[in-house]
Structure P
Amino acid sequence: MCLKVIKNTKDFFDQSLDEIKILELLRQTGQCDENNILEMKTFFYHKEHLIIVTELLRQNLFEFGKYIIDHDEPMYFTRNRLCYIARQCLVALSFVHKLGLVHSDIKPENILLASYSRARVKIIDFGSSCYVTDRQSSYIQSRSYRAPEVVLGLPYDGKIDIWSLGCVIAEMYTGQVTFQNDSVVSMLSRIEAICGAFPRHMIENGRQSDHFFTPTGLLYEKNEVDEELHPDSSRSFTEEDSDESFFNIYQPKTTTMAERLGFDADLMSRSRHTWEEDEKALFVDFVTKLLTVDPDKRPTADEALEHPWILSGFNLSEDDLRYPPE
């Protein structure tokens, strides 16, 4: 068994009670295992600590990926294994979303391996989960995996989990965080560079959009600058209460998803002549679909399960997944 000991503070206690309610709802379906969801066994209170008891799993994707790199082990997150892992995650998310829930914190640390050799995974940590009907917040999801509609303060649903999963799959394959989060604006700039411009309707309707976008749709970041230090600054600025506001305008250097994933930049636009090139293209297309900026055009979990790259995974054998490879 695994024991999750909750910190003895009111905020953590209250959040954990909410998590227990959701874990109990999931447990009562009797379908956690087949849908790749961590199953809660029980919970209890001991010495002023709330303790949640769950099944015992292995390392999460982040820890295991780091271990593989640090110990110079054979590559684990191949496209074959990632296809199998992605399908399991989509099955889990489909199950969760049909219950009216949003996981809200899909990231490598919250996807645990149940079996290294067979690439079996389960989704954990429903501490940030909510119902679609709950009051919505702009401060859910870990920042590097936060969907554009959440950042801009737009209504959201389970498709924010699909965005996060796209970030995870790309990160596991490349070994690098897909959208670095030095700041929210720099992250949005990286999203634009790889996934394309934000649709006008998202910028116009987002409650938080004016914190990041100018009225003409340019990404900006406000800096307070001393004019004497920057007398020739070419940055645009406005004067408010005798203070000068200077702005950095971000102009993303565009790239392709294929290049970001380590392939030829023109993979998707040129003729392909081998089965391997076609398979790479399917992988790029899958990640691109999950990382669609406009949630209206982003697939649901069920739709993503029908993507040709995911369907190709049904042809994988145990030998394709076995680790370490023979």
Structure Q
Amino acid sequence: MLYKRGKTWWIRFTAPNGERIRRSAETDDRFKAQEFHDRVKSETWRQAKLGKRPLYTWDDAGVRWLDEKSHKATFSDDVQRLQWFQPYFRGVLLTDMKRNPIMQVVDLKRKEASAATANRYLALIRAILRQCVEWEWLDASPMLRAYPEDKRRVRWLTPGEAQRLLKELPPHLRDMAEFALATGLRQANVKRLEWSQIDMHRSVAWIHPDQAKARKAIGVNLNKSAIDVLRRRMGDHNHYVFTYKGNPITQVSGKAWWNALKRANIENFRWHDLRHTWASWHVQSGTPLFKLQEMGGWESLEMVLKYAHLAPEHLAAEAKNIDSLLSGIGTNLAQQENNNEPKTT
């Protein structure tokens, strides 16, 4: 039978095995609720009488995924993406999650945002459906190919640009930005930094595993610039390092940030690019990539290789290997030109 709770229809019936089924149809449309009721009732009959595998929906998979993956560093991103998918996949059987209808939905996100963003949404669907195979809810997951992405150059500031930006930022954001440039810490780690994570005597700080994106602890050596920022922040708050009017800072890329960029005449720059700037400066100053990887808390060296082109000096000796060949070619060309010149008397 169907009944309402508020504006939402619910279904209720007794399965052949005596189990009482009660479930929300998650719709205020009676026709859709009746369709959902009939499908669920048919499924329970098939399970009880024919021994068929239970048929699960996308909603079932999403709930179990969130229950099992609550430890993920990107858990909040998963929640947000699943909420975006809900209007399209609510109540859809996993057996009906085929490639074409999935790609049609994800293509909406590509048109709305970008190929890179759509690929993140696609990766979540792919991961959930593969997990459904492990849960034995599906026999196989569909092949979902990622969209081609444009290779973007790393955006970083010159020291002069950084100085202009820091000058234009309000004090609380200036301190955070300068600390990010000095340490390379991600936005979340700077915003939530606590005094208990800092040892001023040893000039070190640490990011706990549950605070790090790769879920591995990060040790931070505090240089003079970072220490100077911390000394300015002392006494403002007993718990958090960076606050505004006595409260922890929750938003950095707001109006004040964008206005400061405009006044500093800096375009196409995000807060996360402060981390790119820190890494780029290190590579250009001779910091080896494997040490930069450890300093930045990257999970693999591959993630650091995008900065390698900024310091090609280590290949200087190899670049000279063909000097002798080019020198010979140049000498021969010069001789030929001299021989072809008309002789004057």
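No lab work stands behind these numbers, since they all come straight from the coordinates. No experiment lies behind these values; they were computed from the predicted model shown. Cβ atoms are built from the backbone, for glycine too; each structure is taken alone.
Couple of notes before you dig in:
- Origin of the derived value 1.30 (Cα Rg over 2.2 N^0.38 Å, for residues 118-245 alone; candidates P, Q): P
- Given 3, 12, 17, 19, 12, 12, 8, 6, 5, 4, 1, 0 for P(r) over Cα pairs in 5 Å bins from 0, in percent, for residues 142-205 alone, calculated: source structure among P, Q: Q
- For distance in nm of label points 7 Å out along Cα→Cβ at positions 6 and 62 computed as 2.2, the structure of P, Q it came from: P
- For semi-axes √(5λ) of the Cα gyration tensor in Å computed as 54, 33, 19, the structure of P, Q it came from: Q
- Structures P, Q were shown, and relative contact order in percent (Cα under 8 Å, 6 or more apart) at 12 was computed from Q.
- At a computed 1.00 (FRET efficiency 1/(1 + (r/R0)^6) of positions 14 and 150 (r between Cβ atoms, R0 = 41 Å, to 0.05)), which of P, Q: P
- Read-out distance in nm of label points 7 Å out along Cα→Cβ at positions 38 and 174, computed value 2.7, structure in P, Q: P
- Which entry (P, Q) yields the derived value -0.63, -0.69, -1.15, -1.21 for log10 I(q)/I(0) by the Debye sum over Cα atoms at q = 0.16, 0.18, 0.29, 0.31 Å⁻¹, for residues 214-269 alone: P
- If helix-only ellipticity at 222 nm (-39500 (n - 2.57) for each DSSP H run of 4 or more, over all residues; to 500) is computed and equals -11000, the structure in P, Q: P
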